[in-house]
Every structure is written in C-alpha cells, then in structure tokens.
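Coordinate-derived values only; no laboratory data. Predicted model, so just to flag it, every value in this text is computed and none were measured. Cβ atoms are built from the backbone, for glycine too; each structure is taken alone.
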Structure I
Amino acid sequence: MGTAQWEAGEGPRDRLLSLGTQALSDVELLAVMLGTGYRDCNAVELARQLLVEFGGLGGLLRVDGPRLLAWPGIGRAKYAQLRAALEMARRQALQEMGKVDVLSSPEEAGRFLQYHLGSRDREVFCCIFLDSQHQVLCCDDLFFGTLDGAAVYPREVATRALQYRAAAVIFAHNHPSGVAEPSAADRRITERLCAALGLLDIRVLDHIIVGRGNEFSFAREGLL
C-alpha cells in the first residue's frame, strides 16, 4: 500500500499537508519519501523496518548502496530518492552558510557539515575557504581515508587556499565511529596546518570534527 491509498486524513502525506512536516515522526517522513511499500507491507511499515535495521535516519543515510538496495521494497528509484533528498539538504545548508559571516553563525557551519560529512562511512578531510568577510568561497574535500583516518598534507591545503585567494579557512573532518572527540593525531595536524597557513597570513577559524549528530569545535574549546 502506498501513501496515496490511505483513507483521507489518516496517512502520513495527509498529516504532512494539514499539520506540517514538524508534526510527523521519522517513520512518517520516511514513508512519505518512499511513497510505496511492497507486498503485504505498506510504506509506513517499510520505513519502520529500515529505521530499526539501520539505527535511525543517520544510520540509514550512512548505509552503503548495495546493502540498502538488497532490502525488500527498495529498488534503484527509492534509493535514488533517498540520496537526492540528502544532497538537496546539503546544498541548501551550504547556500545558507554562504550568506552569513561564518564566525557570527557557527550553527550554520555545523549544520552544513553534518549534512556534508555526517553520512560518510570513511574519513574525509575538507576545507571551507572564506574571504576577508568570512563568507564562503568554496568547500573542498581534499583528503580521504579509511575508518582509521586520512593523510592530510599542509602543502596541498596551502595551495588550494592561495588558488581561491582565501583570507581564512575552516578545517573539518568526520569520525565514522560517531565519536566527535579529537585524537592526538587530530591535534598535531591542526597545529601543523595553522603553522603552515600562518606563514601565508591565512587565518584558521576552526577545526570541526563531525560525529554522529554532534560536532567538536577546536575554536569553541579554546584549542586554536
């Protein structure tokens, strides 16, 4: 049964239209996105199965494609819808962050980075390059690793910063483990990057570690 086949007013789509998205549970929102279920399993039940199996919305967004595609009722079309929804949210968050002074709105940076890095299943180190007004010029994913880490090269970061004529930069990377606490290696590479960019008069505003639904900010903790 799909969401269009519920009795008037009882389905999640009707609730969304009458009450707004905030009134819906995670299960109901996912059911609206899926649209249909499969034999003897409606869209709401399929959504509930997925959230239980993969550990909520965050886990569902992190799961690899083959595993999700193998789930009953999830074909290429539904998988594409889920990935497209995440990418739309990421782009909207980047656009919003680009409109403000990042220093005066750190929540925008955190929100974008959760969309950008929170669903990755391997470590990614990215740089947000900013102009002299602390508005976003570009966000680049520069280094990629395994679950254990990513090799980060200050020379490459400096080269990109000069390429964009950046006046400031925010570093960010994710911890696929979900724990947003800096390791000794995280602290060391932050010091090396700050030293390298300091020689070029490029200010390091923050290094943000993205965990599962939370972030650790070097600037907020007084580590920069």
Structure II
Amino acid sequence: MAKGKAVIFVGFKEVPGDIEPNWNRWYDASHIPARLALPGFLAARRFRAYEGECGYVTLYDLEDARAVQHPDYAALKRRELALSPESFEARTLALPGFMRAVYNQVFPATAYQAPATKFLFVVAHDLPPHKEDEFAAWYDTEHIPAMLKVPGFVTARRFKRDDASGATANAPRYMTIYDLGDKNAVECEQFVRDRESPWSAWVRSWYTRRLRIKAERI
C-alpha cells in the first residue's frame, strides 16, 4: 500500500438513532468507496468513540493535501451537494457537531502506513500562533517520544490544519493521532506519569481549546 502524508479528519457528535443503522450501511457501502476511487485517496478507517467530543470519526489517508484539489474530487462534491435534502449526503453535513478538515503531517517526517490496530486516541488543540515553535519542539522531542514508550502506543503522528483546503469552523488547528494496540494504554500508570512534566504543564497553559477522543475501529 502507498503511504500518505496527510489526512482528512471527519467527526460527528451524534447520529440520530432512527437513521443510524441505515446511515452506517450507506457510509460503508457508498460514501467511503466513492472517495477511495479518487486519485490521492489511499485508505479510510471508521471509528466509534467511547469517550470524547465526537461519537464517530472517519480518517482518510491521502498521498498529500493536493488530493482534495483534484478535479475528480471537486466533481464528486458538486454531485453530492446537488442531491435532495433528504439524502444521506445532505443529512450528514447537518449532523450535530459535524467537523471536517484536511491536516498535513508535520511529525514524523516519514510517511505513514496504518498498522493493524483497533483503537485510536486523538488529541487536538488551538493555541496562539506565536507559541507554535515551542509547542512543536515540546511535542516532537519530549512528549511523543515519551508516549511511544508507553505499552500499547504503536504510532504517533502530529498534524497541522491545511487552511487552503477548507475546514469547518470547529476544526482545531493542531491534531495528534495515536494508533493504540491496547484500549487501556491511555489509562495505565506509565501513561499518567509520563505525560506530565514541567515543560508539559507550561505548554498546556497556552491552550485555548483542547479536544480528546478515544475510539474503537468499526
């Protein structure tokens, strides 16, 4: 499988129970395949959150952010926007807490290939732009290396929102995505201990928004 350096993050706070079973079937059988047929779209994974701000999460791995600038993607979006207000496409855009953005991978420098893991841990932030350099230094040199030593943490990727690709207003600017081999990795003693440090406390004092999601693949 080709390896990607960008993602589309899509989140929903909740899906009404009266449409949820049919919506899930449509999402898996129609919505995702239409995107995976497009140039630059490498893979898609869906998750149901058991804790956090989103009830459902979809991650599309892209070769790079240019995938959403391709004419084929634009044509697909035009077709979908022309559908009836009763279509699942239209209803999905109106779901509570709908969140969507393209994110460029900024750490590590190597491309990514999804591991065979079931669990996802997403942390996202907004913070003042003039704090970005120290935020990146802390994340890349202290925090992520510490997290990858915690049993059950398999991968860690840090992203910055690609504003040229469009995003919903509620999409955080910075996002970190961890693949977990163990659902309890984010509850264990080592995680609780090693996520804290004087530098960590200093950086976290800048956050103007924080989002955390724990989810299981479906």
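As an exercise: FRET efficiency 1/(1 + (r/R0)^6) of positions 20 and 196 (r between Cβ atoms, R0 = 35 Å, to 0.05), calculated from one structure in I, II, equals 0.15. Which structure is it?
Going label by label, the one that fits is I.
Work out which structure the value -6000 belongs to, where helix-only ellipticity at 222 nm (-39500 (n - 2.57) for each DSSP H run of 4 or more, over all residues; to 500) was derived from one of I, II.
Derived from II, not from the others.
Suppose distance in nm of label points 7 Å out along Cα→Cβ at positions 36 and 92 works out to 2.6; of I, II, which structure was it derived from?
It was calculated from structure I.
Tell me which structure, out of I, II, gives 0.95 once FRET efficiency 1/(1 + (r/R0)^6) of positions 68 and 84 (r between Cβ atoms, R0 = 25 Å, to 0.05) is calculated. Walk me through the numbers on the way to the answer.
Numbers: I: 0.95; II: 0.55.
Going through each structure in turn, the value belongs to I.
Between structures I, II, where is percent of Cα pairs over 30 Å apart highest?
Of structures I, II, the maximum of percent of Cα pairs over 30 Å apart occurs in I.
Using distance in nm of label points 7 Å out along Cα→Cβ at positions 52 and 108 as the calculated read-out, with 4.2 as its value, let me know the right label among I, II.
The structure behind it is I.
Tell me which of I, II gives 20.2 when you compute mean count of other Cβ atoms within 10 Å over residues 60-67.
II
Given that distance in nm of label points 7 Å out along Cα→Cβ at positions 116 and 140, derived from a single structure, equals 1.3, which label among I, II identifies that structure?
Derived from I, not from the others.
Mean projected area of the Cα convex hull in nm², for residues 100-163 alone computed as 5.2: which structure among I, II?
II
Out of I, II, which has the highest value for relative contact order in percent (Cα under 8 Å, 6 or more apart)? Before the final figure, lay out each step's value.
Details: I: 14; II: 29.
Biggest value here belongs to II.
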